[in-house]
1. Here relative contact order in percent (Cα under 8 Å, 6 or more apart) was calculated and came to 28; which of the structures I, II was it taken from?
2. Match the computed value -13500 of helix-only ellipticity at 222 nm (-39500 (n - 2.57) for each DSSP H run of 4 or more, over all residues; to 500) to one of the structures I, II, and report its label.
3. Taking distance in nm of label points 7 Å out along Cα→Cβ at positions 88 and 112 as the quantity of interest, name the structure among I, II where it is greatest.
4. Computing distance in nm of label points 7 Å out along Cα→Cβ at positions 24 and 120 for each of I, II, which one ends up highest?
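Values quoted throughout were computed directly from the atomic coordinates according to the rules given, and no laboratory measurement underlies them. This one's a predicted model, so the numbers in the text were calculated from it and none came from an experiment. Cβ atoms are built from the backbone, for glycine too; each structure is taken alone.
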Structure I
């Protein structure tokens, strides 16, 4: 499924930054925003390019999951178990939140799938709550962990 360029910038990039933030917090990788933003933007661009290709929908998610695992493993020097767990939990959180918010908003506001695919502004606005919740989850997990480490 092709992604409109505006959706890439205002939906894909923030969403991937939020996922990377959550995954890094879960894996206990220090948050350096320049790196998180760069990786998130890179992942959004990779997803954009992959979705232009004639491959089955969802393959881009598997590839991004694998890339996140490799980044945690190779560049952040995290163990295999930590890298796998953080990657899976981060993407699972994205999938669950996306499903929850999109289905809820579509029901509440009587929005069709066709509207989501044709109205870029609606698509972008309906995905921002999941981005905010992903970032809030990362913040809460980090604060709880820091508070626990101080004891």
Structure II
């Protein structure tokens, strides 16, 4: 049984993330969408909010569960007895950093493979940072994020 981990900050989850989750769920027996705690980043949404949003949005995918973790992704993957780390790539500029991480993870845990999934062309420009910036200025994000995320972003920015 192949278990894959799709880690990320998901602050917020975008349609590009959902595309990767949907495609990964068709390739692997089970997929854990793992929301990371990154002390370097200052998230807009709390860990609980990100986890709840992802749980709601991924409900239709029966072999997807949502979890959270802190620390090295490769260690989390090993603790879950997963064989695969899924990483999404939007553009060639993403590759260098992801390649370095994949090689480091392979050195730390030789039994864990990294699988790169290219974003579909329609999402290749999309990042959580772009979504947050557009939303902060009241721009239309309807086609960029799931409806639940759009609603939460509007609530967040109406309070700031």
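1. The structure behind it is II.
2. II
3. That would be structure I.
4. Largest value of distance in nm of label points 7 Å out along Cα→Cβ at positions 24 and 120: I.
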